[in-house]
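Derivation of every value follows stated rules applied to the coordinates shown; laboratory data play no part. Every value quoted in this text rests on a predicted model; they were computed, and no experiment measured them. Cβ atoms are built from the backbone, for glycine too; each structure is taken alone.
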Structure I
Amino acid sequence: MRRLRYPTLAFCMFVGWLMLAERVTPGQVVLAALVAVGGAWMMTRLQLAPVAPKRVRVMARLFYYVSTDIIRSNFAVARIILGGRPAWQHSNFLLIPLELRNRAGLALLGCIITATPGTIWVSYDPASGELLLHILDLIDEDAWTSTIKNRYERLLMEIFE
């Protein structure tokens, strides 16, 4: 029998399933084990390249920037929604050319952008490296491009490349 390649993931899925179950019964334990082994097997089938992030200080700075931007954006979106100002007046798409090519870095950038209220990662063209965003309150395109490129992309490139 082959060894389970992602035992931590399997364990977390097993425990998570049992925590979400209403009661822990033998049937739930068997089902949790099947889900955990199946999930770990699917991760093996994805054949992900190992990721070794570098530079912990850069990661801390990125975490700080993301946290402050998310908090600031929450207040801005709340002001748009509750303030009576029509959001559709400034809502638009923005195309940003990226230099980042690392898949893990792009995935993390997608998580950062999607977690920030008022922004949505619409698409990414790997051939041209262009990222299409939808921004709820797009007033200054240059400021948004600068934020994505200088605040996030540059740090992600330092971490992953």
Structure II
Amino acid sequence: MSRYLERVLWGLHRLEDGILVVLLATMIVLAFMQIVLRNGFDTGFTWADSLLRVMVLWIALIGAMVASRQRQHINIDVISRFLPATARRISQVVTSLFAAGICLILAKYTFSFVQMEYESPSMAFAHVPTWVCESIMPICFTIMTLRYVLYAVQDAFFPSLVKLESPA
């Protein structure tokens, strides 16, 4: 079962990375095309600027999700370096629970926001509803909440577990 879980997690991590790469590459190509079309031909895609803004949102949130997966999120690590092992572990648990709480609050409010956008339909670009573009917010914050809760449980009860990288 553990081997199966490792493979599933590895696959999900590669999926996250792949989505991030595809979004970034598409955003770069589309922005470059817009610049060439505007400066060279006095034209462009009418929907491209709106799509690029949405892609920035998606890249930022998926990037934050990937950073939380690798525990490379922004943090201030001044005191924990000097703490003994037990106190450091307690500090990690408290920090993970705090981050989970913040992400849970953000997930709740962004879900409410997307729900309001769904009820009052508006289009973002090219007949794509605004709520579809914003739906990444509650999804990413919910996933980050779950990750931080799992990190807190891991740090509290299973501190010797090694971070899963790839199923060799």
- [ ] Could you figure out which one of I, II the value 24 for relative contact order in percent (Cα under 8 Å, 6 or more apart) was computed from?
- [x] I
Open item on the list: Going by mean count of other Cβ atoms within 10 Å over residues 45-52, which of structures I, II comes out largest?
Closed with: II
- [ ] Figure out for me which of the structures I, II the number 11.9 belongs to, where mean count of other Cβ atoms within 10 Å over residues 53-60 was derived from the coordinates.
- [x] I
Open item on the list: Matching task: -26000 is the computed value of helix-only ellipticity at 222 nm (-39500 (n - 2.57) for each DSSP H run of 4 or more, over all residues; to 500). Pick the structure from I, II.
Closed with: II
